[in-house]
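Where a number appears in this text, it was derived from the coordinates with a stated rule and is not lab data. These numbers come from a predicted model, not from an experiment. Cβ atoms are built from the backbone, for glycine too; each structure is taken alone.
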Structure 1
Amino acid sequence: MQGRFVVCDPGKCLGCLICEFACSAKKEKSIDSSLSRIRVVNLEPTGSMAIACVLCEDPMCVKSCPLNALTRSEENGVIMVDESRCTGCGWCLNACPFGAIAFNPTKKAVVICDLCDGDPECVKYCPFEGALTFATIDEITDKHRRETFKRLLKEQASEV
């Protein structure tokens with residue numbers, strides 16, 4: 001699981017929120033998008049994109065927490081929240097450059113994607129093939145190279 005995270009292809013995401021509902025159902029036993037660890041952002045007028053923790057190597061969220069409520073797992077890189085320490089102050093929310101941390105109003109603490117132990121519910125339930133994937137940076141980069149190459153070949157073929 002090391003190095004893998006949930007990534008969204010904004011060209012395929014339609015903003016249906018099913019990923020948010022799947023996450024909240026799995027993690028909080030409630031179908032409530034406000035309790036989700038993944039967030040769909042509408043990018044008007046172009047589309048939508050789901051955002052989850054990208055497991056930064058040197059996470060600013062962990063560094064910014066004044067109560068040491070956040071730690072990064074050495075095993076898989078997941079950012080863990082100690083709910084007994086977290087007061088929901090929001091420092092980590094502001095520190096995350098991706099907007100991947102959410103405040104859980106029920107727990108009065110932040111929540112961060114923990115990858116569902118390597119089998120993310122959001123990816124499993126996303127109805128749009130390829131909109132959400134669980135991959136490494138190398139896998140994502142390779143996929144984009146292949147898609148670009150195919151597109152270039154197609155454009156060349158249509159010019160002939």
Structure 2
Amino acid sequence: MPTITPFLTYNKQAEEAVHHYLSIFDGKILGTMPGPNGSVMGLTFEILNQTFIALNAGPSFTFTEGFSIFVSVETQEEVDRYWKKLTENGGKESQCGWLVDKFGVSWQIVPEILPKLFSAKDREKAGRAIQAMMGMRKLDIAGLQRAFDGK
């Protein structure tokens with residue numbers, strides 16, 4: 001059966017990025033591709049049961065917000081923890097649950113409740129939740145729920 005594996009191309013930071021991600025998420029290195037002089041050119045790794053490949057390919061490859069890694073979480077504590085770890089040491093907050101890590105990779109840290117609020121049959125409630133999200137950087141579950149409830 002075919003598989004889909006996100007392939008992340010870095011200038012020279014693939015190994016550093018993979019170790020950073022493994023310090024944040026549950027995962028492991030599945031294999032390495034040797035580079036010149038004993039360096040590591042690429043790594044296959046897994047975080048949260050998703051396989052990725054990271055490769056050092058030089059400065060002509062860069063990341064854009066047109067591609068992001070979507071992380072669905074249950075609790076505000078998870079939102080806060082992942083947000084803090086991914087934005088520290090040079091990462092940048094964006095908007096509506098999006099951020100860019102210090103390597104330039106875009107992430108979305110999204111509570112599981114968000115799609116439920118947005119798809120509610122009561123479109124007025126859903127609209128209030130959407131408007132609340134538009135004003136947030138890191139998503140606040142309680143704030144989204146209050147907006148949904150009209151409080």
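Highest-scoring entry among 1, 2, by relative contact order in percent (Cα under 8 Å, 6 or more apart), is 1. If distance in nm of label points 7 Å out along Cα→Cβ at positions 48 and 80 comes out at 3.3 when worked out from the coordinates, which of 1, 2 was used? Derived from 1, not from the others. Name the one structure among 1, 2 that Rg and Dmax of the Cα atoms in Å, for residues 64-127 alone of 13.1, 42 was derived from. Computed on structure 2.
Name the one structure among 1, 2 that mean count of other Cβ atoms within 10 Å over residues 24-31 of 15.6 was derived from. The structure behind it is 1. State the single structure among 1, 2 that was used to calculate FRET efficiency 1/(1 + (r/R0)^6) of positions 56 and 104 (r between Cβ atoms, R0 = 25 Å, to 0.05), giving 0.75. Of the structures listed, the value fits 1.
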